[in-house]
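A.B. asks: Input: structures, listed below.
Please treat every number below as a calculation from the coordinates, not as lab data. None of the values given here were measured: they were computed from a predicted structure. Cβ atoms are built from the backbone, for glycine too; each structure is taken alone.
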Structure 1
Amino acid sequence: MGMKETKILGVGFNRLTMADALEEISTYMIQDKPHLIVTANPEMVMLAKDDQLLEEIMERADLVVADGIGVVWASRILGQSVPERIPGIELAEGLLRRANEQGWRVFLLGGAEGVAKQAAQSLKDTMPQLQIVGTYHGYFQTGSEEQALIHQIKQANPHLLLVALGVPRQEKWLAAHLGALKVPVAIGVGGSFNVWAGVDQRAPLWMRKIHLEWFYRLVKQPWRIKRMAVLPKFVGTVWLTRLRKGR
């Protein structure tokens, strides 16, 4: 499934529904090699345009799914539709439910001190059979602490590694260490731990359904305005690409 059928401003995406993605990733759990899953939104696409390492990581990732309605919109404008938005947090939750049923071991890495532990407890409250075999905060230092962390993950031997270090740090860290960790499936999940730990809240379902989750997050976290300023640039670049193709 490495082949990415849709290109949006140079970034390849797999054309998958949520159900397709869950099925595909489930097959990775029994394979004897690591797989990197990337959930990419417009901000990440624009970042990759100016960050060659991130672009290469996304190109080599086993799956890149459309996390963001802007990506779905762009795919339609460019005539290469992806079927639906796959929010990273919902993909992770779908995999955790399967882990609860299948006995897959899970490791949570990232977030502020104590957040991964709190997220783990909250997840276990709703999924009692879930095997969370380790947690670690995201403020580790490179050097001996990082080496000890890598050793801890290897010893825990998880099937699924969820990493909340923020974009692009989480993708770069995984790309650098996944070969050594040999975890079957690793995904960068951004702020998901904060939601599971009760630190942050997701938008109400009705807002998610009409694709206004970004607006809810902006109201709750006004500092995001700097990050969201890239969206008009994304829209403009997509239209420009469409016009050039139409010549």
Structure 2
Amino acid sequence: MGPYLAFMLVGEVSVRLPEDWAPAMLFLKPMAPLTLILYHWQKGAYPELRGKGLTLSGACQDILVGLALTAAWILPYLAFDGLRLEDPATGGFIPDALRADTLSPFDPFILGTEGLWLVLGARMFGYALVTPIFEELFIRSFVMRYSEVYAQRGDFRDVPLAHYTLGSFIATTVIFTIGHVYWEWWVAIPWVMLSNLWFYHRKNLWALILVHGVTNAALLLLAIFGGSFFSDGTGRPLSLWFFV
């Protein structure tokens, strides 16, 4: 729970700081939860991440599921223009319109043109590597199990990983969804419900981390390179930067 709260706290602080702080916060936001995770890891915490790794076959399945869930995330916005908060007029690689896009706090040009790939690399590190780890530790390891023992004031660690109850299924869906901006709820709800079903099948937290990481990485890569692949209802190129 600590790494998730650290990320949320840094995020809240970052939006209240002057724009000059943006480059520092880009690196601090993923490092804050990662530092806490590593600190507790070396003390023997997170048994759900120890021992049971991924096989090649299992990882390949997780990657395919992550890509399928990427499609489930973007297709509604491609099919229904009204779901997007705005309708960007340009697309392609790093559209200029992004600089004035108020939908996303992420600006790949915060270090100038020369620092573009450093910024994108830092974003990929946080978005596709660190975020899936602390979110899955919180949502699938803590919330899913704690919701089963909350009323009895029991220890969530006594609940097996990926144990299904209707209450925990609803709890993870709600908590994951409200952690996203409201105009993403259309896709956050099916994403977390479908990934829950995969978690019950795999019973391996690393599998869900990989699924989550693949989805996030694919979304970011589509935002960078996929602007010319998609168009809105009027036929104009569709920027996907509002996702990341």
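A.B. asks: Tell me which of 1, 2 gives 2.5 when you compute distance in nm of label points 7 Å out along Cα→Cβ at positions 25 and 185.
C.D. replies: Numbers: 1: 0.6; 2: 2.5.
It must be structure 2, since only it matches.
A.B. asks: State the single structure among 1, 2 that was used to calculate distance in nm of label points 7 Å out along Cα→Cβ at positions 41 and 225, giving 1.8. Spell out each step's value before the answer.
C.D. replies: Values: 1: 1.8; 2: 2.8.
Source structure: 1.
A.B. asks: Here is a further query. Of the structures labelled 1, 2, one was used to calculate Cα Rg over 2.2 N^0.38 Å, giving 0.99. Name it. Before the final figure, lay out each step's value.
C.D. replies: Values: 1: 0.99; 2: 1.04.
Here the read-out was taken from 1.
A.B. asks: Of the structures labelled 1, 2, which one yields 16.6, 49 when Rg and Dmax of the Cα atoms in Å, for residues 33-144 alone is computed from its coordinates?
C.D. replies: Working: 1: 16.6, 49; 2: 18.2, 51.
Of the options listed, only 1 reproduces it.
A.B. asks: Now, a different point. 1, 2: which one has distance in nm of label points 7 Å out along Cα→Cβ at positions 73 and 169, as calculated, at 2.9? Spell out each step's value before the answer.
C.D. replies: Working: 1: 2.9; 2: 2.3.
Attributed to the structure labelled 1.
A.B. asks: Comparing relative contact order in percent (Cα under 8 Å, 6 or more apart) across 1, 2, which is largest?
C.D. replies: 2
A.B. asks: State the single structure among 1, 2 that was used to calculate helix-only ellipticity at 222 nm (-39500 (n - 2.57) for each DSSP H run of 4 or more, over all residues; to 500), giving -15500.
C.D. replies: Structure 1 accounts for this read-out.
A.B. asks: Thinking of 1, 2, which structure, once distance in nm of label points 7 Å out along Cα→Cβ at positions 137 and 161 is computed, gives back 2.1?
C.D. replies: On the way: 1: 2.1; 2: 1.3.
It traces back to 1.
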